[in-house]
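Got some structures for you, see below.
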Structure 1
Amino acid sequence: MGDPEWEPVSEVIVDTHIHLIRPFDSLGRPQAYTPGPGASAEDYVALMGKWGIDRAFYISWSPEDIPSDLEGKGLTMESVRDVLSRGYALEVMDTFPDRFYWFPCHLGPRVHGYLETARSSLELGAAGMKLVPSFWGELPDDRRLMPVYDLADEYGAHIILDTSFWYLGKDAPADPETLPAGHREVAKRIRDFQDYVSHLRSVVASHSDVNFSLAHAGARAFTTDNARQAGQLIREYPNLYADLGALASPRHSGTIASLVEAAGEDRIMFGTDWPHFAQADAMGQAVDCIRCNEDLSRKARRMVLGGNALRFVEGRAPGLR
């Protein structure tokens with residue numbers, strides 16, 4: 001798969017998995033969700049300028065979307081409501097209309113009127129939606145989620161879906177009763193990764209005009225065998241992609257190449273899961289693990305860095321309507 005005429009590639013770069021956090025709450029207190037380096041839109045835009053990133057898929061959420069995550073951090077929903085909000089997302093999209101494609105979540109079962117909120121976001125021009133079914137104790141084909149896919153179809157929007165499989169105690173066996181709520185319920189319903197994706201296949205197949213991205217390339221231990229399994233699944237469906245959120249790192253260069261080989265050069269998208277990963281100089285290393293990856297062809301490097309993201313959103317411009 002190597003290119004005998006190898007040279008680093010510099011083309012459009014799209015980070016297809018980021019989150020942005022309001023730096024202060026309404027009382028002026030620093031946000032507590034991701035203490036440490038900055039996590040705001042301004043912080044990320046500064047990194048974009050430093051490392052040559054042109055655009056990004058901005059995933060926003062509400063506290064109700066990620067209860068087990070907050071539980072693990074020892075945070076209450078109210079303590080982060082101001083900094084993890086749809087309101088902040090709209091401010092960001094207004095301030096940086098040429099930088100971000102918006103993929104709101106705000107779909108947790110506890111979010112009142114979640115379908116109306118989703119429709120409103122799509123009316124405003126969201127590029128798609130992000131789903132985290134396992135956080136909600138659901139599988140991708142559960143009845144409550146089907147109208148979400150139908151909305152995406154209606155609006156020509158697309159779906160980022162996080163299996164959260166690495167939280168389900170399967171690759172590294174764990175008693176489901178020891179898992180946080182949500183993940184615990186899903187872990188009891190499935191045997192392994194193939195069982196999980198059996199609940200995804202019909203959704204992807206029945207919504208062929210909607211592009212789906214597997215967040216974190218399937219969100220499981222990133223071994224060569226697991227990457228190939230995910231890639232083989234992706235290759236089966238022309239509307240199925242994957243992002244490299246949390247995985248774009250020099251230590252994963254070989255595994256990324258195996259994933260691209262299995263899935264095809266036109267399906268894998270660069271992503272970081274910033275601000276959880278790729279802070280400061282690690283962002284440059286994340287970009288270079290694709291741009292300078294000798295195990296990928298020149299075309300593959302160009303497509304993974306940004307070309308596939310543009311295919312995923314079908315060439316639409318960033319920003320809202």
Structure 2
Amino acid sequence: MRAVKVAIIGTINLDIIVSKQGKRTESLGGILYNILSLSEIGKDFVKVFPITYIGSDTKERLKKILKRYPNISVRGIYENRRGTNINLLEYINDNKRRETTTFFTEEIKYKMIEPFLSSDILLFNFIAGYDVSLETLKMVRRNSKSTIFLDVHSLVLKKKKGERVFYPIKNWKDWVKNIDIIQMNTKELLFFTGIPPRTEKIDREIVKKTIKLLLTKSLNIVLVTSGEEGVYLGYRDDVYFFEQKYKSVVKDTTGCGDIFSSSFLVKYLVSKDPFISCEYANNVSGMSTRDTGIKKCSSTRFFKINIKY
């Protein structure tokens with residue numbers, strides 16, 4: 001089996017994580033969770049190409065982290081003199097947090113992505129919310145045969161008086177028609193499809209119905225995470241649920257969705273089986289909650305994948 005190329009398009013943040021106990025941790029984050037976990041899990045099988053900005057203020061810090069990984073290319077990383085986005089994450093409980101972001105980076109343009117259009121996977125992860133425009137995604141779709149994976153995340157967030165709040169997406173069908181695989185959590189799912197949840201507890205039947213709606217829009221796979229409960233897989237007109245096994249100790253859930261997408265992709269590239277891949281990713285991301293910040297990416301190496309070349 002030949003090595004595969006995965007390009008990751010999105011923003012790197014400087015995260016300030018405040019636990020529900022008040023403990024404060026500073027860590028680079030955003031798509032760095034994808035970059036490192038893909039590298040750790042994929043090893044020689046995966047060549048990782050981040051397409052992003054890094055502020056001059058944290059450039060050396062990132063360089064120090066990435067130099068340990070020979071399968072990560074830095075040629076798609078651009079320096080931003082204004083700085084790195086600062087993201088304050090204040091946890092209210094294990095799965096609920098208040099998010100306040102100070103933005104410095106710009107939108108990622110098509111010309112930055114163009115050299116990587118021949119990648120096997122193009123993973124778009126919305127960290128800032130404005131990471132890539134719909135027009136750029138359309139241009140990528142027209143000019144690339146890659147599998148396009150979209151992690152919705154902050155696409156459904158907007159800034160309101162400093163704090164980031166959810167808002168519904170009106171043109172979600174235009175986003176969906178230009179991708180192959182989509183991932184989000186249950187709350188993001190409803191805001192993305194323009195039907196904001198009325199209560200904090202989201203009904204499982206509503207989730208399944210909405211996933212089936214997405215499957216009618218030519219998507220190959222729909223992945224919807226549900227915190228400590230588990231994950232939904234939408235595939236071939238039906239919806240399946242995988243219960244989370246690792247939920248006894250939760251230190252920090254930041255980046256766990258990114259680790260889920262990375263582990264799913266590597267396993268899927270090897271197995272071509274979305275069921276095996278979903279089960280695997282559910283286990284890896286569940287275990288990763290036991291560490292804080294990007295340290296959790298290192299623990300993914302213990303979930304080895306048997307790759308035959």
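Please treat every number below as a calculation from the coordinates, not as lab data. Everything quoted here is computed from the prediction, not taken from an experiment. Cβ atoms are built from the backbone, for glycine too; each structure is taken alone.
Annotations
- Structure from which 1.00 was derived, FRET efficiency 1/(1 + (r/R0)^6) of positions 125 and 253 (r between Cβ atoms, R0 = 35 Å, to 0.05), options 1, 2: 2
- Structure from which 16.4 was derived, mean count of other Cβ atoms within 10 Å over residues 173-180, options 1, 2: 2
- Entry that produces 26.4 once mean count of other Cβ atoms within 10 Å over residues 13-20 is calculated, selected from 1, 2: 1
- Identity of the structure behind 0.90 (criterion: FRET efficiency 1/(1 + (r/R0)^6) of positions 213 and 293 (r between Cβ atoms, R0 = 30 Å, to 0.05), calculated), options 1, 2: 1
- Comparing distance in nm of label points 7 Å out along Cα→Cβ at positions 205 and 237 across structures 1, 2, the highest figure comes from 2.
- Of the structures 1, 2, the one that 23 was derived from, the read-out being relative contact order in percent (Cα under 8 Å, 6 or more apart): 1
- Test item: helix-only ellipticity at 222 nm (-39500 (n - 2.57) for each DSSP H run of 4 or more, over all residues; to 500) calculated as -10500, pick one of 1, 2: 1
- Source structure of the calculated read-out (semi-axes √(5λ) of the Cα gyration tensor in Å, 27, 24, 20) within 1, 2: 1.
- Taking FRET efficiency 1/(1 + (r/R0)^6) of positions 101 and 245 (r between Cβ atoms, R0 = 25 Å, to 0.05) as the criterion, the top-ranked structure out of 1, 2 is 1, with the highest value.
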